[in-house]
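Each structure below is given as structure tokens.
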Structure P
Amino acid sequence: MPRSHPEGRDWVTERYQTTTAPIVIDLGCGEGAYSDLLKGWREAWWIGVEVYEPYVKQFDLWRKYDAVIVNDARDIGFPASPFVLLAGDVLEHMPRSDALDILHRAKENAEAIMVSVPVIDYPQHGHENPFEDHLDQWTFASMYDAIGPRVDGWRGEVLGRFWWTR
């Protein structure tokens, strides 16, 4: 499903408004919900990363982002300058070791990282997109621990949201 569960988006907006990094990377951008929610709050260069190419046209991602990268999130490099990483409902779609690698690499230069993952059984099977299956189930505590120090967390009925800052 190319959509993120909506709970906690106001929490994300409040934290995003405190950032100043000139680049925002929306990892697994799907329909572009975070661009729709946050892009107008301040000036930044928005990069959407989406592995499933049909979503680019279906959701008109070129209109929502300054750049669109069609590639697996595990295969992209991060900028050497400060950026904000939005990883909304994407890390559960890969093995835990790959998700941890992404977080580790992003922390090298990220000003802030937002992660949201389902913290209950919330399967997404039966879609034409082969990348939609959940390959790992995170708990609130396991993601909180994985992100490490300097993380703020919020827990809803479905999602856990996490905000790491440098």
Structure Q
Amino acid sequence: MNLSDEIEKLQQLHASGALNDAEFAQAKAAVLAQASSSAPVETQLRGLEIEAELARLDREWEMERENYMVNGKYGSRHVPTAAGGILIGVSFAGFGLIWTIATASTASSFGGFGSFPLFGVLFTVIGVVLSMSTYSKANQYDAAFRRYEERRAQLIAEQNASE
């Protein structure tokens, strides 16, 4: 029963003579006191729901974050960065171009092209592909992290509003 139903029931009892004026006033005060004491419980319950939602959001983010991690030296894992992707591309492409030029000029001085310059071209292509992959993964991570932070900020604002 809600508050208005309870008060209506008391008014009917008062009108029928089952409750005198003093008893009606006392019963009405008790119903109102009970209703006002349940409001903080509802507020606390909503606060607990938001805390549970925050904990769930944090756990889900930790699991999603693992999808974006890349392996580093000695098996360490880290979040990729766009700058790291660009650095990988420049390094591989630079080495590949230097290798190609150096081996092509050496091979031509010996009278043939040879296959050594092709290793430089292959190295350059692998570097560019690896760089694009890392750059893309870094951008995906940044977008996912922004979504996570926005949702977390919404929940914290909701929690602060309910307190």
Structure R
Amino acid sequence: MNRQELLNVPERYQAYVDHVGPVDLLEELEISLHDFIRFAQNVPLGKHDYRYAPGKWTLKDIIQHLIDCERIFAYRALRFGRGDVTPLPGFEENDYADAAHGSTRHLKDLLTELSTVRHATLTLFKSFRPEALRGEGVASNALISVGAIGFVIIGHMKHHQKVFEERYL
């Protein structure tokens, strides 16, 4: 599946999907992970704990946020891809970030966890048949397709990398 085949991307996620070119979903799930890890490893040491303003996240907080969100998005994809159309609630990302204490963790541990989560996501998406990728469900009061969730995961990571490049480096 590529981005042009997407069905039902909620407006709130369209900006994330716009970060993703006309690529194959499975290939880009893998490539985007490697690109992000390489980016994070090349960030100067003093910038891992840097906040560009009070209350803003560090690079470590951002990585923890990506991990948490990917787990939630993958769960949504699993439910909808297996035909469960039970509406799923939203979540408050700042509450997760506050509870996770990502900035207290080691960068290497965060990147290892991110890689583990992405590989699980990739395996999940490889298990979906084309009709499952077109499956839909309601999450956060918005209709979204399974394939769109995959592109949201990729675009969300690219979005945060871009923000970090623009505001932290």
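Here Cα Rg over 2.2 N^0.38 Å was derived from just one of the structures P, Q, R, and that gives 0.94; the source is P. Taking mean count of other Cβ atoms within 10 Å over residues 71-78 as the criterion, the top structure among P, Q, R is R, with the largest value. Here the criterion is Kirkwood radius over Cα pairs in Å, for residues 95-142 alone, and among P, Q, R the highest value is seen for R. Have a look at P, Q, R and say which one yields -20000 for helix-only ellipticity at 222 nm (-39500 (n - 2.57) for each DSSP H run of 4 or more, over all residues; to 500), as calculated. It must be structure R, since only it matches.
Throughout, read-outs are computed from the coordinates displayed, never taken from laboratory work. Note that the coordinates shown come from a computational prediction; the quantities given were computed from them, not determined experimentally. Cβ atoms are built from the backbone, for glycine too; each structure is taken alone.
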